[in-house]
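Down below are the structures I want you to see.
What follows is calculated from the coordinates using simple rules that are stated; it is not laboratory data. Just so it is clear, the model here is predicted, and its values are computed rather than measured. Cβ atoms are built from the backbone, for glycine too; each structure is taken alone.
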Structure P
Amino acid sequence: MAEIVDLFDALPDDEKRESLILYSDQAAACAPRQGEPFDLEDVRKDEECTDTVGVYLRVDPDTRQSHFRISLGPHVQTLTRAMTAILCKGLSGSTPEVVLDIPQDFVPRLVGGQLVRIRSQTVYYILTRMKGAAKVWLGRERQQAVVSA
């Protein structure tokens, strides 16, 4: 994630916007694949998003690495699509704890201050959903540990 943030941080705002558009084109690659198993699936339409978004999480039981997939409805905005591609790439392989603890302060460095002000709900939406999935997964893991003990 740090590499992506550093890249965007070095760009002027107009180049950030161009890069975000390029990332938005990659969002489809983050969609779940046919038959792919997940530990958690959260598909819903929230008030702050223009369409349905699905967050799918699989955590490797041995390494505890998280693997996210995101499905986006056809009306999801470009910025949300861009954040989807960035976060799927940047958080791939992180543990659920790392996902949950990642601070949101990197977002303005990616999208620039102007877009954060204009689209404040949009820029944080996917990260919030991914953190929510990680939190639910960790809760389930704790519950299983208690039951197994």
Structure Q
Amino acid sequence: MSTGPPALGELVAFFESLTEAERRENLIDLAAAAKRHEPVDGAPFDFAEVRKDTDCADTVGVFIRVDGEGRVLLAVSLGPKVQTLTRAMATILCRGLAGATLQEVIDVPPDFVPRIIGEQLVRLRSQTVYYVLARIKEAARKLAEAAQRL
């Protein structure tokens, strides 16, 4: 089963090796680390969009910069009401998709999500766990389309 970029595959493999209790503990730790993936003031981004959708409890900002080699750097800002699991997924995506191309981001299959968070949490939080991935993929598509028009 393909997970997309190698860094994301490593995260999936790590989480698959954990017990359910260890998985939840690591997700809580990753949620706490979400602040480290916020955009730095004044840093230039090729795509920046902050909005609140009905799928999420608060605002989520998605920021993408594409370097000279076509590799992405992601940043995500999360409002204070964003749930723990969404915060964890934001951290996972920022780490796992760093250095990928826009097309690799667009092509990431969503089936890796339950492999990281577990089937039970996917059932309980089905909309939440896919929200940040959908936003990042949407941003990557917009950037890729804009690049093709140039």
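Below are the figures for this structure:
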| quantity | calculated |
| --- | --- |
| When distance in nm of label points 7 Å out along Cα→Cβ at positions 63 and 95 is computed for each of P, Q, the largest belongs to | Q |
| Answer label among P, Q for the case where semi-axes √(5λ) of the Cα gyration tensor in Å, calculated from the coordinates, equals 27, 17, 14 | P |
| Structures P, Q, by mean count of other Cβ atoms within 10 Å over residues 15-22: label with the highest value | P |
